[in-house]
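These notes open a run of structures that come right after.
Computed from the coordinates by the stated procedures, all read-outs in this text should not be read as laboratory data. A quick note: this is a predicted structure, and the numbers were derived from the prediction, not measured. Cβ atoms are built from the backbone, for glycine too; each structure is taken alone.
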Structure 1
Amino acid sequence: MADALEAYLDALGEALRFDPQLAERVVDEVADHLDCALAAETRGAGSAGDAEAALARVIARFGAPQRIAGQFALLALETNADRLWRLAALTAAVAFAAMRLRELHLDPVEAAGDGLATAALALDRGAFIAALALGLWGWRLARDASRSWRPDPRGWRRLFAGLRLSALALGALMLSVAADTALTLPRLIEAAGGVLWPAAALTVEIALVLALAIAVSRSREQAAAVRRLLV
């Protein structure tokens with residue numbers, strides 16, 4: 001009996017191997033549910049054979065490990081998607097704040113008469129606007145997908161389209177941050193480190209962009225793994 005239960009839990013953990021933390025949490029939770037269900041099922045059982053049959057019935061009611069893993073993984077995907085878009089919104093807000101702080105506290109680029117700086121400024125603004133547009137489009141597709149991906153394969157296509165757009169938005173945002181860095185650092189040096197707000201904002205901006213890049217990559221990997229389990 002213990003071997004059958006262990007094999008079921010091992011199969012469940014294997015199905016969720018793409019997310020070790022989720023796998024450990026789900027295996028522990030399912031093990032607790034199975035123990036409670038088995039205790040109720042075997043209450044009054046008179047032999048080991050009865051106990052083994054009870055375990056088989058409990059496992060049959062729970063369903064295949066892949067199906068259970070898919071349900072838990074889908075819930076985790078929805079939660080992580082919400083976190084991803086919140087992080088994206090925060091990153092965009094900080095990036096905009098960093099641009100404004102540079103303009104308010106450091107010498108205006110237009111007054112510097114530097115062609116490269118003017119081009120960097122245009123890239124900064126243009127890439128930021130593109131990132132916003134792509135990100136909002138991706139968010140809209142992902143939001144629509146969350147309403148339909150369970151019964152409708154088209155929902156999965158919307159989800160992956162939204163994630164691809166989010167990756168493009170991330171690339172545009174990285175260009176904007178790179179341009180912002182090129183514009184901010186020389187002026188901070190000229191200011192002899194006397195202006196801390198633009199430097200702090202730029203540091204937070206870069207850190208958030210890196211965190212967002214990791215979140216986008218993990219979300220795409222997780223979505224692909226969940227679709228393999230459910231479709």
Structure 2
Amino acid sequence: MKYNRILLKLSGEALAGSQGSGVCNEVLNQICDEVKNLHKMGVEVAIVIGGGNIHRGVAGATKGMDRTTSDHMGMLATVINSLAIQDCLERKEVKTRVMTAIEMAEIAEPYIRRRAVRHLEKKRVIIFAAGTGNPYFTTDTAAALRANEIDADVIMKATKVDGIYDKDPVVHKDAVKFEELKYIDVLNKGIKVMDSAAISLCMDNEIEIIVFNMFEKGNIQKVVIGDHVGTVVKK
């Protein structure tokens with residue numbers, strides 16, 4: 001395998017599927033089946049998921065809500081999604097731990113770096129919830145931060161399209177796909193694959209980002225064994 005320890009970044013919107021909001025059981029099962037297959041291969045898997053299917057902090061702020069309050073609501077939304085993934089994986093006999101940046105001991109463990117690494121070494125899937133625990137930081141930044149802290153080999157950014165394009169391929173039929181990009185190119189071109197804080201953090205610590213289509217069966221396994229899938233962002 002090319003990558004032994006990965007951080008999988010999922011968007012909250014992906015969990016909603018075609019229903020637009022909430023958690024779609026069909027999508028949830030599909031994602032968890034892919035994670036189970038990785039677990040069987042012996043890959044150490046950590047997951048960061050957004051909360052956009054329930055509440056987006058930025059969207060709330062644009063409608064007049066206090067940004068800090070709205071972001072805290074978004075963090076709680078990621079906890080709901082994390083518990084849904086945990087339940088689905090456990091039903092598939094994959095041992096998991098949810099670790100939250102905001103302490104809520106009754107439903108999840110507090111995030112402690114050494115404990116997280118130990119869980120991975122014991123082949124438990126970790127789901128990092130509540131972002132960084134701070135407002136004004138996205139779950140993309142949380143993914144970059146946690147990937148650095150647990151010494152992940154790669155960040156796998158799951159999307160609905162098969163990589164990074166120069167413009168939206170859904171709207172523009174002439175959109176051109178990038179096979180490979182440098183971190184600095186993503187920043188200079190203003191490509192909205194991850195926010196600039198997340199890209200800068202990965203650039204400073206040379207963690208590769210692979211952007212791929214989560215909904216094409218087997219893509220995750222292809223990435224892990226070194227097949228070229230999607231777009232690679234690297235030094």
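So here's what we get for this one:
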read-out	value
Comparison of 1, 2 by mean count of other Cβ atoms within 10 Å over residues 3-10 - largest value held by	2
When percent of Cα pairs over 32 Å apart is computed for each of 1, 2, the largest belongs to	1
Structure (1, 2) behind the derived value 2.7 of distance in nm of label points 7 Å out along Cα→Cβ at positions 19 and 43	2
Label whose coordinates, when helix-only ellipticity at 222 nm (-39500 (n - 2.57) for each DSSP H run of 4 or more, over all residues; to 500) is calculated, return -31000 (choices 1, 2)	1
Parent structure of the calculated result 0.15, given that FRET efficiency 1/(1 + (r/R0)^6) of positions 11 and 211 (r between Cβ atoms, R0 = 25 Å, to 0.05) is the read-out and 1, 2 the choices	1
Read-out FRET efficiency 1/(1 + (r/R0)^6) of positions 59 and 99 (r between Cβ atoms, R0 = 41 Å, to 0.05), computed value 0.10, structure in 1, 2	1
Structures 1, 2, by percent of Cα pairs over 17 Å apart, for residues 75-130 alone: label with the highest value	1
